[in-house]
Structure P
Amino acid sequence: MQNRLEFVTNWFGGLNVGATPAFVNNQLTGKQLLHCLKISDSEFIISDGDDALMEALFDRFTDMYEPRFPAPIPRELGRGQFKSTDPWSIIFTSGTTGLPKACGLTHWSTMKMNTTNFGKGIAGSIHAGGTVAISEKFSASNYWREVYECNAKYIHYIGEMMRYVVEAPESPYDKTHGVRVAAGSQLRYDVWPKLTSRFGDFWVYEIYGSTEGNVQFANILNDEATIIRLTPLIQLTTGTALVKFDPIEEKIIRNEKGFAMKADFDEPGLLVGAIRDDLPFEGYYNDDGKTEEKILRNLFKEGDAYFDTGDLLKMDREYKLTFSDRVGDTYRWKGENVSTLEVANTIGENCEFVHEANVYGIKIPWAEGACGAAAITLKSGKGELTETERQELFDIMTKNMPAYQRPVFVRVQPEIEMTGTFKFRKVELVNEGYDVSKFEDGVSTYFYSKQDKNFIPLTTEMVKNIDSGDLKF
């Protein structure tokens, strides 16, 4: 279903008759959609009749459906049959690294803070006696007008959403709204000050967490660009720790006894959360294998178990915790570790003509590690760089980045594929590498040429020379 009131009524109504709703991203098609329908054990599908949704559901998967009228729902069914350990909903992960994983959130989970729109944005608001305003689609240019018309006091954000809002043209509603608090997750550190300076000095309630995880943080002190102050007391009560981690080998660094070591101040470390009776990890629905992959056993002592968040964070001496990178998003080139987030921020902060930058590492046959590549979109909406833009991009990267950080390849795309939670997808870009023959129409690709001191168009002949080792960098 699209964003609409019936989504909420069907959700709550299903729970009242003993059904567990599975929330499937309405942008999914093909293999991903089929995967979600199967793994959730869904017996019925509720759709709002949107043409694109109906095409995705019925044009390809008609063999999955049995044309019959269901029997009436027995009167004895309802909320009374639920146990606290039963799922109240199935929510899918964003699928940044592959197929979405199903998370069966139990009724016990509702007593913990949840960072999703469902848990906090809707259920939390209704529980508190608030009114929820739902827009059919997110629009950065109309965002503050809609907020103003709804007389909203609290707004919810996620992923890159607020960056789009900041980049939207100025409007008379920018500061005429009555918002007191903006709550959500993954607000970029460079967007935070722009958000409050342009749209008003409201409280930013940044939350850290994941759909399935047992680690939940909230920045209740309104510390700019900070997740939380992870003091020793907070670490003890939340069962969390930052451990030393090798981002290239993608494994925890252990001491001679085989146990993990705490990360130092200002050192990126893997965030882990103790699995305890009061902090359970409920795992993935119908997937014991994926569940076990997220559990770190015998981490600090024999018999313990921790949840692997998959996030690299760092903490300064004031215990301010900030996001560093996602495991798998760091690559190694020329003997140095490269953070994709850091490179993307440098491009975004210095290139006025770049709208979005998605940075990733790709393998080169004759080199160790992976060299940098960036998929970008342009503010002009065009699908290729002008000669002036190519030269400017080369000069900016040369001036602002060490050699090992500079993306060797830049591909200009009409748009960058994102998940339903406004996160960049990288797996397809990594798989395509630099082979321009695999790229879709409308994509132009450029090579960082030291010889030409410019970004030059990447040709199939250059790809062959790179593969053979005749063209090195």
Structure Q
Amino acid sequence: MVNNRRIFETLFTTTNNLGTITRPRFLHSEPALFIQNLLKFRRDKPTHQLEQALDQCTFHLNHDLVLDVLKRHRSDWKPAHVFFIWASKTPGYIPNSLVCNEILDILGKVKRFQELHQVFDEMSKREGLVNETIFATLLRRFVGAHKVDEAIELFYKRKEFGLELDPEAFRTLLMWLCRYKHVEVAETLFHDNGKNLDLGLKLCDDIRTWNVILNGWCVLGNVREAKRVWKDMVASKCKPDLFTYATFIKALTKKGKLGTALRLFRGMWNGDKGCKPDVVIYNCIIDALCFKKRVPEALEIFEEMKMRGCEPNVATYNSLVKYMCKIQRMEKVYELVEEMERRKGSCLPSVVTYCYLLKSLKEPEEVPGVLERMDRNGCGMNDDVYNLVLRLYMKWDCRDGVRKTWEEMERNGYGLDRRSYTIMIHEHFEKGRSKDAMRYFREMTSKGMVPEPITEKLQNLPF
């Protein structure tokens, strides 16, 4: 215990001008950051030592603090799990559903199902704690790990947790099955649900459920099966809605069938269809035309949609900005961005917009200008922006920029995820710094992150 206190004093105390040891200011103002650093510096210690160190903290635990600490460890399951278990045992604190959902998501993400089941079993003892959000997280993580039978079995146990077997819950199950490429299983469940479930609704007559299956085949890129489902939908009592058209048109454009997509798009204007293109469908067509380098036609559609009373949104502009950046028409790019800023509302530039601007930069000195513009327009940083900036600085070999970005990500609680480590590993390797690459590789794997196949191959190469 004395040793723990000495380490605390070394890492987290400062000395004032009079030589008096005092606690740093952030210890009180940012307890989540303090706990994050505590866990970071003692990450490889046994669990009981981590718990002893946490016992030295004098913070009052509440849901916001616990949730903040967990979010800072979304890509590092072990300290997150140790902290959650410690917090759960702390007198006067009982985790709520938001906190429980976060730890389940963290454990499920890295496939730590033994720990996940232990946490969930404890949660299940508390009546009313398991809600729809937690249930959706469990389904997502089971299906994401291809534990399909376990996910389906869990779904049928909903009533044990006080949840109904309703159509919305069934669609959630189908959605996750489709998202992780188990579309055939999802479609079989969809057609057989009447034999096993009393949902109080014939799902074969429900367009939203049909749309889940159609979207599944489309995301999988199987246009042949998507066409079959489309025909089945038209033959059923359901009529395609805007989401159906948008899903199918997007699938056609992704497979290079732009002509077919354009015919379907134009056909929607026939009065008997009763379903006019909305901004989502216009965006899909504009993006597809830009991808095919038919930018003048895309601009014509852009003007047409405004003429027909369909207001563009940020996604509309982003499609044009993206392709204008690719062909380095930067004057036109900033003209569009300024128009977005003037229109505001649904047209205000998003993180995606600024990522396109960042990707078009040539020098590290240009980065702060784009980030300041983001901040002025109320667009905050997120994992995607941080990782992009990290990649750019590594590409330019701007070590000061890399260091500051890495430290800021950690300080702001965005967590250094697999993407962050992959960027560092590959860029160091490409620049001939194999020792640095392997150092980041070992740090990533020590946090339970599974390297991408191409990253794992690097460790077997002769350095």
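If you line up P, Q by mean count of other Cβ atoms within 10 Å over residues 152-159, the top spot, with the largest value, goes to P. A value of 19, 46, 31, 3, 0 for P(r) over Cα pairs in 20 Å bins from 0, in percent, calculated from one of P, Q, originates in structure Q.
When FRET efficiency 1/(1 + (r/R0)^6) of positions 352 and 448 (r between Cβ atoms, R0 = 35 Å, to 0.05) is calculated, the result is 0.70; to which of the structures P, Q does this value belong? Answer by label: Q.
When helix-only ellipticity at 222 nm (-39500 (n - 2.57) for each DSSP H run of 4 or more, over all residues; to 500) is computed for each of P, Q, the one that comes out at -20500 is Q.
FYI, it's all coordinate maths here, none of it is from the lab. Everything numeric here is computed off the predicted structure, so don't read it as measured data. Cβ atoms are built from the backbone, for glycine too; each structure is taken alone.
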